[in-house]
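Okay, got some structures for you below.
Please treat every number below as a calculation from the coordinates, not as lab data. Please read these numbers as outputs of a predicted model, since none were measured by experiment.
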Structure P
Amino acid sequence: MRLSRGFVKYASFTHSAVYLVLLVAWLVPGLAPVEAVFGLAHGLGWFAMCALVIAALKLRLVDIRLAVAVAVLGAVGPFIGSAEFVRQDRAKVGARPVE
């Protein structure tokens with residue numbers, strides 16, 4: 001399998017979804033087992049996302065701003081990395097010349 005920007009993007013969205021479930025489990029009383037599972041998944045997912053964005057950065061699939069958003073800020077809120085993917089994708093679409 002070859003690493004692609006799309007794979008890193010969807011991994012980031014998946015990590016954001018895991019984090020969302022973790023936040024809900026944290027807020028809802030009685031969901032401690034769910035919180036534990038998704039807390040572990042978020043932690044391990046963050047390590048995986050760090051490795052992915054470092055590899056993607058080396059392959060020039062992502063820029064440094066996106067890598068920092070996913071790896072550094074993603075530890076606290078993976079939504080930031082996912083939002084940066086969306087922002088950059090929209091900027092690319094807006095920058096294309098109209099044919």
Structure Q
Amino acid sequence: MDLSLIIQLISGAVGGNVAGSLLKNASLGTLGNSLVGILGGGLGGQLLGMLGVGGAEAAGSMDIGAIVAQVAGGGVGGGVLLAIIGLIKNALAKK
């Protein structure tokens with residue numbers, strides 16, 4: 001497993017839990033927040049890689065800029081995916 005992917009997954013889990021604590025109505029519990037955050041972190045990191053920010057070319061040179069980009073991409077991806085899934089869950093529960 002690639003070190004950059006591990007960084008993205010861990011930061012995604014952290015981002016998912018931070019988003020869950022900030023958005024109480026979108027929270028899925030610690031385990032749910034972590035799992036959705038991991039998925040979002042992986043997706044967010046891969047998306048940034050496709051856009052040329054971090055990702056594959058940065059994985060070869062693990063300098064501080066590449067690591068920060070991977071942490072940011074993973075954390076934001078995890079938080080955003082948690083917010084989306086949490087809001088969908090709430091909308092379906094109201095029906």
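Given 13.7, 49 as the derived value for Rg and Dmax of the Cα atoms in Å, which of the supplied structures P, Q does it correspond to?
On the way: P: 15.1, 56; Q: 13.7, 49.
Going through each structure in turn, the value belongs to Q.
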One of P, Q was used to compute semi-axes √(5λ) of the Cα gyration tensor in Å, for residues 19-66 alone, and the answer was 28, 10, 9. Which one was it?
-> Q
Can you spot which of P, Q the value 30 was calculated from, given it is relative contact order in percent (Cα under 8 Å, 6 or more apart)?
-> P
Taking -26000 as the value of helix-only ellipticity at 222 nm (-39500 (n - 2.57) for each DSSP H run of 4 or more, over all residues; to 500) derived from one of the structures shown (P, Q), identify that structure.
-> P
